[in-house]
1. As an exercise: log10 I(q)/I(0) by the Debye sum over Cα atoms at q = 0.11, 0.14, 0.15 Å⁻¹, for residues 195-306 alone, calculated from one structure in I, II, equals -0.46, -0.73, -0.83. Which structure is it?
2. Any idea which of I, II comes out highest on mean count of other Cβ atoms within 10 Å over residues 347-354?
3. Taking -6500 as the value of helix-only ellipticity at 222 nm (-39500 (n - 2.57) for each DSSP H run of 4 or more, over all residues; to 500) derived from one of the structures shown (I, II), identify that structure.
4. Identify the structure, out of I, II, from whose coordinates mean count of other Cβ atoms within 10 Å over residues 115-122 was calculated to give 27.0.
5. On percent of Cα pairs over 42 Å apart, which of the structures labelled I, II is highest?
6. Here relative contact order in percent (Cα under 8 Å, 6 or more apart) has been calculated and equals 12, so which of I, II was it run on?
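Read-outs throughout are calculated quantities, based only on the coordinates presented, and are distinct from any laboratory measurement. Computed from a predicted model, the values in this text were never measured in an experiment. Cβ atoms are built from the backbone, for glycine too; each structure is taken alone.
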Structure I
Amino acid sequence: MCGIVGVASRRDIVQSIVHRLTMIEYRGYDSFGIAGLVAGSIVVEKDVGSVTEAVQRGQFSSLSAMQVAIGHTRWATHGVPSRVNAHPHLSYDGTIATVHNGVIHNHLEIRRELEAGGVCLRSETDSEVAAHLIANYMQKGATLLQAICWTCARITGEYALGILCSADPGAIYAAKHKSPLVLCKHDGQTLLASDPVAVVDPETDGMTFLEDGDVARLQADRADVFRVGADGSPVPTRRAKTTVIDSVRGSGRGSFEHFMIKEIHETPTAAKAALQISDESLRNALPRAPARPLLLIGAGSGFYLAQIGQFLITRLSGLPAMALVSDEMENFCKVDPTDTVVAISQSGETFDTLEACRWVIGSGGTVISVSNVPNSTLERLAAYRLQQRSGPEISVLSTKSIVSQAVILARLAMEAGLRDGTLSSGRYSALLESLAHLPDVLRTVVGNTSAAIREVAQRRSQVRNWFFIGRGLLYPAAMESALKFKEATYRHAEGMAAGFFKHGTISLIDPEFHTIALVPSRLASPGMHMATLASVSEIAARGGPVIGFGPGEIDSEDRKNFAEYVSLPYVDEEVTDLVVQLVVGQLFAYYCALDLGREIDRPRHLAKSVTVR
């Protein structure tokens, strides 16, 4: 969840490394730092807050020229955000600087050993021990490369390390285990980053992804990669270069105030890209007649999409399916070598999802990935890759990526159903036709309906407690919308099944506790439509204000139970209407957060890519 960059060059790279840090600030922004070599000594500049704010106040303007440097943006795991806890960390003798992503599990044990040897640790972090270990091994006679390898063999947990040493002034080093690191060459320099976005330039011809157990030495004109051998010694190795995909390249906000609203406006394009995935690649992804249910896994929004996938695959293909939270998967099921798992992650670097996939693969199972980031760790683990191609998503709150995932899961279910004969050609054609209209429908939502949603948000943004309710496919949509709302607004929100609501939760209803009801189409789901309205009536009877998002055609008597109601451009097909509701939930969260003055693109305590346990 933190960000790492490093540059080895023959010219001054201060502005370059600062710029690259701002490009991955969405991965962590409670503190930041840069370390570089100046006249043979390591100089460190670090502080609390964001890199962007530091640039605006000219904090880096006094830095001397550097030709090698490492940088970091932090999302706290150990120790509060503070200057001393910010990376880079210096070794006790000042010769080593390190930046670290991940968690070093045995850091307390190592800390006690170092302190017993007279080393004074300055920070509360787990990360600092790496710098001291490397310096300690070198003091005992190891070369720098050997000391890094021994350090990697000593620490346990997950790590991506960027390392600078005054004894090797023309190079930076990197080490990786379960946290991503990528290398590339560009314009006479070699670059290191935890996210390809930070190092990809128009002239970049390829990237090299380090694998677990790799250590690399980067100079301006070359990069040498080693594996840590069984005895802790470096073993030279080679890593293939991967072609850069255009969708990795970042872009600015344009005329939009925030990346979040820009990316909501890009949902029609994301839906269109998902619809352009070939039928054949989707048709052959899911197994025929599996012996056990398909497993769909994800974390956060990824889990709610997994639930949507469970609904769609079960109902459209007839294949048994079950959604599980990634970080609880091992506690809820056993994996068989015949199992197939569909793993959903916007970043492709979600730690809990990756660990579940590694467990599945180690048990002989098969992983299908749904990810928006080409060449991510998830994609490289998976046997079958479904690339969203939604383009970079910079806002921490995932929007267009979720739309893409919902469309891909629907098409995955449709193609398997058509292949296996469990979905009639007539039903398939109707679904396909409705999805073909989806980009235009979403343009109507973000271009026209958003004004009504914004007006409701402005009137209701001060409400502190919310329920989001839905039935069928709109049940996981309600949970996803509640998640988006609390992420953006810092207000309490719960999503739940409308039928479950009356079993205890309804006791919380009063005039101050508001409810968002996602109302399904009467034509597409007549039973669920009436049942949802019954739930709304129960809430209204107890004095609870209900905001409705749903079809325009609704009886006047039913409409009386809503404090406010926004008619949506439904097409009376549940899959398409589901996606409309997902985008409406994003818009409502955005406009409430805007009215509250929240830090929308970078909500407190959150990061875009959750790469820690």
Structure II
Amino acid sequence: MIKNVSILSGLSLISLASSQYLGCPPDGPLLPPPQRLQESALIQNASRQLQSAIDDALSGNTQAGWAVENASFSIGLVTSDQTSERPIWEYHHRAAANVNGTAIVNGDTQYLVGSISKLISALLALRTGIDLDASITEYFPQLANKSSAIQWESVKLGYLADHLSGIPPNYGFSEFFILQPLLEQLGFPPITPADVADCGIPGLNRACSEEQLLEGMLKSHPITLPAQRPVYSQLSFALLSYALSQKYNKTYAELLEDHIVQPFSLTNTGASPGNSSVAVIPPVENSWGSDYGDNAPGGGLYSSLNDMTRLVKAILDKSALNTEAEVREWLKPHSSTSSPTTLVGRPWEIFRSTNLTPDHPHTIDVYSKNGGAYGYTSQMAVIDQYGIGFVILTAGPAKVYRILYDSMLSVFVSALEEEARFQAQKYVGTFASDDALVQLNTSIDDGPGIKLDSLTRNGSDILDAIQQFYTQALPQFGALSPQFRMFPAEFEVEDTMLVNGNNITVVKEDWRINLDFLPNTNETSGSDLPGQGSWQSYCGAWQTTDWFYYGNEAVDRVVFLKEKYSQDVLGVDVPFLRASLKSS
């Protein structure tokens, strides 16, 4: 039996120490993704705001930041719940200096997408079902050569898609032989064509064949060891496509058609060259119409805003692969960089930001892929916790996509956060059992999730009891934060419920109370030894979910009951207290 003993006398000190502590929310959505965004007044207002800002920049009323007459673009906002195959908001612009290609820029206009090709190729590999844990030497045993400095036997196919192979980014292409005279003037020693690779060098020799590329790999030097750290590599995707072609006895173009183009009903996506009559061809040096050959899987695809929208929506609604779990697994980092804000996936470029919602700061994971080809830049991104994605396709000066991307993130993410908080108001209020024995109070403040203000049973403070329990039973976790917040567990089931004499369909939506712990500082530890608080930024709350049970029910689990069609909250179950509560 836990009693009110003196060990809790330090809670006032803990509360004081934690007054500015924002806590460690779970790594996931802080609130359920907002629904019906096309109908949202906040999103519509944000769309008008961005539309007006771009209009002003293109008309010269404000500074665009690029040569407006040289840059065409197509951009769009995509949501997981949209019914249309077009973005819920889109903007197209054809530069005044464009004289080639299409006369009208719209959702079906073709652009080179550069390294977004890598993401599409990774999706292709996942959809084929090829064993990504297999070594590349299973397909190309000639690489298992002791003369090679690269440990090819240790290079898995998955490492190629993850940028974890440790191999160089290119073969031949990184040799800027065309600039040799300038480099000699700058002090580089003279070289001849005999000193460089015999293929793949722009302006000097032909693109590499598969045989030449594999032979060249035996002469290449590793950048790091396999699975050691991410090293961006275009070459990895050529090798991955070779393995796919060998296993399925089809060309990359045929596999792309079978596993990407047809299943997603894409009409303007493929390996360059595309269709010039429906393409933006910018009035700057560009590579439209080029045959990228074996480099197509890593950077030689073309696509359109509508086609990219279909792919983004399939990722957001978890239909891009065989199961939802496979898509969720794909949307995970596989390695980290030296920056805590930059992670690497397959082959996602993951940005972890805490400043995209300045009014309500919290961590947001942006899963993206950037692309660049001569004269073209592009960006594709998904933010799964909001159920939204962005597509930016540009032709012209390279800086255009960055400016547009920053603007879209700034305008839309803040609006989405406000919409999520607005829709979450239905979870806020006072809930009580029919006999008033159990009461629960929630609110929304500037912090993350839903704030659990109080939970009582028969006049007893249950939240205080939880603190007492952790202090005595699980002291290894440290001091439990006195601030309790709830977050969606992203798990729900349907059921029927009798309401006013009628059976209705309800959604039982699991939430968890985040049991967070205060950082170990001199104040909370009571120690004068040096270094207290050295690891206070460590987030340990992920280790404490579901640790405290009462009567075979987790003490951190609550279940909101919502009417299926209106999504109105009807009540909340607190299983460990054996209580069903209604809004009062």
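1. Values: I: -0.72, -1.02, -1.08; II: -0.46, -0.73, -0.83.
Label of the source structure: II.
2. Details: I: 26.4; II: 19.0.
Ranking I, II on mean count of other Cβ atoms within 10 Å over residues 347-354, first place is I.
3. Numbers: I: -10500; II: -6500.
Derived from the structure labelled II.
4. II
5. With respect to percent of Cα pairs over 42 Å apart, the highest-scoring structure among I, II is II.
6. Of the options listed, only I reproduces it.
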